[in-house]
Structure I
Amino acid sequence: MTAPLPDFNPALDLWFERVVPVPPARVWQAWTRPEQLVKWFTPAPWTTTEAEIDLRPGGIFRTVMRSPEGESHDNAGCYLEVVPEQRLVWTDGLLPGYRPAPKPFMTGFLLLAPEGAGTRYTAIARHADPTGKEQHEAMGFAHGWGAALDQLVAMVRAS
C-alpha cells in the first residue's frame, strides 16, 4: 500500500520529480546504505565525507558535506517515517530520539514508485516559513537535487 502524497504548499515547500532508469530497490539502497550514500549524495564538486544511518523512526540520519574549499558541514536529524522502497521522511528539526534541534531548516520526503523498468523519484522539502524556502531555492535546490540524482544513477549503473 502506497502512502498518500503529502499536501504541497508552494509558499513553503519545494518539489523535485523525475523518472530514472533505476529500479526502486536500487534507489532505496543508495539512500539507506551509508557506504553508497557517500558516493553520490552531495552534488560535485562538493563531497559527502561521512554518513550515519539508523533506518527507523527516531533513528539518526547524518551526513557531513565538504565544500570545494575544504569546509565541513555536519547535518544531523532523524527519520520520521520509513516505508522500504517507497517512502523516507526525515527532518533536521529533530535529532535522534525525537530531541528538538537547535536550528531546524527542513523536513524532507523521498517518494519512490515503480515506473516501467525505472523509478518515479519525488523529493519534497518542507520549510517552516517562506524565508527558509526561498533560502533553499537560492542555494540551488532543483539543480542540486538533480545533480545528486544524476550521480546516484551513475553510481548504480557502474556497479
Structure II
Amino acid sequence: MIDLRLTTDALLISLSLILFAVESLLPMPLMPPGAKFGLANAVTVVALYMLTEVDALIILSARIFLAGILAGSPTTILFSMSGGLLSVAAMILLKRTEKFSVAGVSAAGGFFHNVGQIISATLLLGSEKFFLYLPILGACGIFVGVLNGLLSAEIIRRIKKIRT
C-alpha cells in the first residue's frame, strides 16, 4: 500500500529542490550579498499550513541537506540548516497563536532564517561583527518572507478550493 504522507513529502521535497535550483539560476538585482528570494521556502510554509509541523520540518531539512550536497558544501548546509530550523521554529510558534496571517508568519520565518545564519557565522568564525549585517539581511528576510507568504496563502486558498 502506498504511504500517502511519505509520497506527499517526497513530492514537496522535490518541488522545493526544483525551486531552489531555478532560483540559483536567476540574477538577484538590488539584493545585498547573501540575500535571496527563497522561493523554496514557500513550499515549507504551505506544508506548515496544509500538512503537519513535522512534515514542514522534514521537507525543509531534506531540501537543505540535499541542496547542500548537490550544490553546496558542509558549511552551506550548516548555515542553511541553522537558519531554516530557527525559521520553522518561529513560524510554528507564531502560527499556533492564530494571531498572524500566513504572510506574517512567513515574514517572521524570513527574518529568523537570517538570524540563525548570523548566529552560526558568529559561533563558527568567532566575531559578533556579523550582527552588524542583521538590519540589512533582516529587512530583506522580512520583505521576501511577506512575498513568499502571499504566494503561499494563494496556493493554500486554491488547494482548499479544489478540496471542496
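Laboratory data are not the source of any read-out in this text; all were calculated from the coordinates shown. The model shown is predicted, which means the values in this text are computed figures rather than measured ones. Cβ atoms are built from the backbone, for glycine too; each structure is taken alone.
One table, with the values for the structure above:
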quantity	calculated
Value -27500, calculated as helix-only ellipticity at 222 nm (-39500 (n - 2.57) for each DSSP H run of 4 or more, over all residues; to 500), assigned to which of I, II	II
Winner on mean count of other Cβ atoms within 10 Å over residues 45-52 once structures I, II are ranked, highest first	II
For FRET efficiency 1/(1 + (r/R0)^6) of positions 77 and 101 (r between Cβ atoms, R0 = 35 Å, to 0.05) computed as 0.70, the structure of I, II it came from	II
Relative contact order in percent (Cα under 8 Å, 6 or more apart) - structure with the largest value, from I, II	I
Computed 2.7 for distance in nm of label points 7 Å out along Cα→Cβ at positions 29 and 149 - originating structure among I, II	II
Rg and Dmax of the Cα atoms in Å derived as 14.9, 45 - corresponding label from I, II	I
Computed 18.9 for mean count of other Cβ atoms within 10 Å over residues 37-44 - originating structure among I, II	I
